[in-house]
1. From P, Q, which structure was mean count of other Cβ atoms within 10 Å over residues 67-74 = 19.5 calculated on?
2. When mean count of other Cβ atoms within 10 Å over residues 59-66 is calculated, the result is 23.5; to which of the structures P, Q does this value belong?
3. Given that distance in nm of label points 7 Å out along Cα→Cβ at positions 99 and 187, derived from a single structure, equals 2.0, which label among P, Q identifies that structure?
4. Have a look at P, Q and say which one yields 19.9, 63 for Rg and Dmax of the Cα atoms in Å, as calculated.
5. Between P, Q, which one scores greatest on mean count of other Cβ atoms within 10 Å over residues 195-202?
6. Tell me which of P, Q gives 13.1 when you compute mean count of other Cβ atoms within 10 Å over residues 35-42.
Structure P
Amino acid sequence: MQAFFLSEIKNGTNFLSAEESHHCLKVLRMTSGTKVLFLDGKGTLAEGKIQDSGSKTCQVYINKIYRNHKKRNYNLHIAIAPTKNSGRFEWFLEKAVEIGIDQITPLQCSRSERKRLNMERSEKILLSAMKQSVTTTLPVIRQMLPFKEFIKSIETENTFLAFCDYKKGNHLKNYILPNQKYSVIIGPEGGFSPEEVSLAKEKGIQVVSLGTNRLRTETAGIVSCHTIRLLHE
């Protein structure tokens, strides 16, 4: 079934936003009686049907609500330097939602090639990915932060900086325990500068490896998401 975003879900009659109504009625051309799903981005899945497809604001009826649907037993924050090719970063956003993520902070590092980010487009990609994959958590994407500012503000417990200098035993997977809140920091395509690595270590952030292969930025982000997800299955 097609899924739609509904910021507040309750039993009975609800109304889709103007944007979701347009997508439902004008793009998908759905009609009264069509069964659909609803997501609020806060862990709720609902079942219902289109009640009135004749107006600009689509009226729907919800008869089943599932709170905390498939709730993950961990929280994941990825801080990542957006790639020069915006399509690759957008691919990361989409796939991270499918795997499971709660928060994303774009980073501006000393070797970053992208200094700006289209936040509105990024938020739309996250929302679309949530609906497409029927995951019930809509990640929060923060405004881009300079690396030094981010490091100063982040809590260091269960915070890891992914670095390509592989050492046996320091793989991310060796530090993951159930029911925790995690932050993983991913650098730009040119890697972190020595100064940035030193700054992270001084702060008490654990430097970890994602394996013996050299990974692109967006791949490293996905590997981090999947590693933590797999260890919680």
Structure Q
Amino acid sequence: MEKSKQIILGMDSSGPTLMTCAFDGHKTYTVRKTGIKQERFLLPQIEKLLAKAGAQLPDIKKIFFVRGPGRFTGIRISLTFASMLSYLNGTQTASATVFEILRQQVEQSAEYAAWKKQNPDGLLAVVLHAFREEYFLQFFGAEAQGPFWLSKEDLLAKLKERTEPLYCAGTDREGTSLQELLSGIACTLAPMKDCVIRPQTLIDMSADEAYQKNALEPLYLKPARFELGK
């Protein structure tokens, strides 16, 4: 009898592209699909992914997904799927925010290490386009600050008021560089390779038990236009 595989499944449905990846202990396989109604092609995409790995749904022993921020419906897709696997298959669940994932990528980069050596008191700021003229923001330094959902004006004001050196990572509209948005901000921009979630990062982070705590709690942020006084 053939021994069942031990698959780690990674998922990111927080944006317009549904990214799924599977690690079989030797190789990471990835499938991406862009479009609305991700719930309609989620299962076919995962079946295609597992076929690449020569596996089936019961072989998924751990799932690591992005719990926000991002599209409300998209976040619910990953959350619901992970909950279903946990209930039906006893699959272990773990999750992290986009902020935490990009922080991990940045802090493992040679570029950030060199910058941090020159700026030991500097802050990492993760900036992500949210909706129209609004953005997500979180700071990482001695301690995290945020996350925030801000108007473009308030985002730039919050960045300008920092007195520490800033290293900024993230993306603007449609996954483009932050360069134009932050042209008036004194900061160092992370390379684009560190600003987009990599499949292997999800697989690597799944081994950290800290991300298993409250794994099925999504991160929904309050839109800036709904804040008091806006």
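1. Working: P: 13.0; Q: 19.5.
Label of the originating structure: Q.
2. Numbers: P: 15.9; Q: 23.5.
Corresponding structure: Q.
3. Working: P: 2.0; Q: 1.3.
That value comes from structure P.
4. Working: P: 19.9, 63; Q: 18.3, 65.
Checking each candidate, the match is P.
5. Values: P: 15.1; Q: 20.4.
Structure Q comes out on top.
6. On the way: P: 18.1; Q: 13.1.
Attributed to the structure labelled Q.
Bear in mind these aren't lab numbers, they're just calculated from the coordinates by the rules spelled out. Treat the numbers as computed from the prediction; the structure is a model and nothing was measured. Cβ atoms are built from the backbone, for glycine too; each structure is taken alone.
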